[in-house]
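Down below are the structures I want you to see.
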Structure I
Amino acid sequence: MATDTHRAIEAVWRIEAPRLIAGLTRLVRDVGTAEELAQDALVAALEQWPAEGVPGNPGAWLMTTAKRRAIDQLRRDETFRRKVAEVGRELRESAPDVGALVAEDDGIGDDLLRLVFVACHPVLSTEARAALTLRLLGGLSTGEIARAFLVPEATVAQRIVRAKKTLANARVPFEVPRGDELAARLCSVLEVIYLIFNEGYSATAGDDWMRPGLCEDALRLGRILARLTPREPEAHGLVALMEIQASRSPARTGPGGEPILLADQNRARWDLLLIRRGLAALDRAEALAGEPGPYVLQAAIAACHARARRFEDTDWARIAGLYERLARAMPSPVVELNRAVALSMAYGPEAGLALLDQLTAVPALRSYHLLPSVRGDLLAKLGRPGEARAEFERAASLTRNERERTLLLNRAAGCDPGAPVSRPARP
């Protein structure tokens, strides 16, 4: 029974932690203090619920308990006397009334949105933003975040502690930015969520090709953001992109966990529900957008793949055109690399290789394993197996993912005059 209760507490915590921390941050104006109060409430639940049973409204119970702890802390700490005048009355009035808390949802959406913008504030490093977002909004433990990104737990713990101190020292307000600042900050939020998704979709290091848990966390965060910002086309565009990409997950690995490239995937295994949800989100984004932004354009590219029943049916000319628009909206060597793939599929390998040859001198791509990997694909198609083999071997030396290294070495080994030509495609 205790084990069942503990499982219930874990499930409740994953669902309620973001709302709880968001509401407490609004009251105490410090994300670190809010998380500590939320953790105190969790400890109280672990102590009381196994004996007393899970309450009918566990989220309200946790909020009530956390607010009472906040009152106690405000009373004890002399440095908070001024804050007592500001928030003490609100805390005392709302804390005892669980029934009122059930209906206290009016500001929850606003509080969650504020918390998203705090956790993804540009004053923090990208790594710190990702860790803090997963901690506060994803409900992940420090150990879970460390395992997801293959870094020591102590490293993640330090990032989170430093992030909270940085936010406090910078006096980052608990608010949704406005005007030009909103657009700039929204880009940071979207970037963090997509970074989390990409690390789950194609792990940069380690023994696993994918980490589905991270994809699920990013999707959950993206859906929350889209609900909280219903008029922002890029928020819907990111959700569309992640839904469609995630739909391929069941077909992206073989029985032993080995990667399966897009050209070779069994599309009957793609998740049609996720595809439908993604296409619906793309429709919402395109209806809101004037000139589509980077995430809407990337979602449109993903939709081209989703709509093709067979790899051979893919509208590569449209994809190449979309990548050209994406390169204007978001200039990037990686976008150009992907455009080269689309050009090669639409107009022949020579067209793609011409663009790739221009990218070989770009400093940002010198250590990027996908550049030699794509060159290997195109050289193989052009009947230049020796050069293709060298490119695949170079790509294998650059990747930190063991599954991908094995794939690339196998493709290098297949580059001989009698071997079948491989097909280029990102899985």
Structure II
Amino acid sequence: MSPHPHQVDIARTIDAVWRMESARVIATLTRIVRDVGLAEELAQDALVAALEKWPVDGVPDNPGAWLTTTARNRAIDRLRHLRLREEKHVQVAWELEQLQEDVSAREEQLLDDTVGDDVLRLMFIACHPVLPQESRVALTLRLLGGLETGEIARAFLANETAIAQRIVRAKRTLAEAKVPFEIPRREELPERLSAVLGVVYLVFNEGYAASSGDDWMRPALCEEALRLGRVLAGLMPDEPEVHGLVALMEIQASRLHARSGPDGEPVLLMEQDRSRWDRLLIGRGLDALEQVRRLGGESGFYALQAAIAACHARAVVPEDTDWARIVGLYDALARLTGSPVVELNRAVAVSMAQGPAAALPLVDALLDEPKLASYHLLPSVRGDLLFRLGRLEEARAEFERAATMTGNARERGLLLARAGRCPI
């Protein structure tokens, strides 16, 4: 029997609330229980409670606060059971009971007031040096990005099982090391900064172009990544790469309203109505990029990408885009990273600056690259080049192959539509 439409709507609402609020709930719980793994487990328990109660009682006015309060109460119950094992749990349970008693009208405001600091603290915990770099990023994406293990694996172009094991080991390591719930001292920040920036970057990317699901974008993730980036810029004003990442996100976020049509269908960059781009966000991004220049960080990973985004932002119409400069920026980015994804993006820029015939050999050189074996944008880009060269049958095959590789329903529809415009 098919589920009732009301139940489907509630389930979708809960899923959306969880994706938006899970990071805040887990961060608040980590402050209370001092254990990231336990905090995530308690948050999941609250999610199960929501799945049981909300279809019956309705969605609460403040679903995030409901999840946090429910999970907090479960934490209190859990610690009560443990209090006879270790004396310290008695004190923790007492403190939690004091929190439970504070159910006045100020509770919601108190939750909101602690959210920002708690999320930032959780980010720095997950990016602790006790963890390998790749584990820091994977764990933080899981906790703060609201990403499923499969989505994280796609972001890493890695095996899902390996990512799952990496996350489990990371949580165990943090628990055993008893990492404190606090923002590190200023002198400790730089060693964690790379992983933190990497997390914010990947969270934003997942919001900008969702790797799976029915929606082309997840704007709430973009907003959260931007918020965290701005907080970091205030915390570390002399770090050019922080400003570089903020610049990149501000400029990219300026396009969000133009990236989809009336029915949610994807609208690609060169087809977007640029009058819908948010000029305020563009201005903020260009200001952040100027701050990068003043700090001498123009050759950084995020700064170079922000400079590429700025080239598009400054072009009033697509024909004004300085593709030659973009190719040069990608040259620098490729030298810095050695990334095949960067090389693929560079090939796209070459196709716009010099034509598809110049770019096709660059893309073909990436066909045997192991890291791109399951990367749907490789056949997508190749299909576009073949289409522009009039090799329609080959283009159709590439678009169809790309459609089978993406986990996003909207993108799959776009690729199949492009395949349909290539008559056999």
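Here, each number is a calculation from the coordinates, and none is a lab measurement. None of these values were measured; they are calculated from a predicted model. Cβ atoms are built from the backbone, for glycine too; each structure is taken alone.
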| said: With distance in nm of label points 7 Å out along Cα→Cβ at positions 181 and 293 as the yardstick, tell me which of I, II scores highest. | reply: II
| request: Identify the structure, out of I, II, from whose coordinates Cα extents along the principal axes in Å was calculated to give 74, 60, 40. | output: II
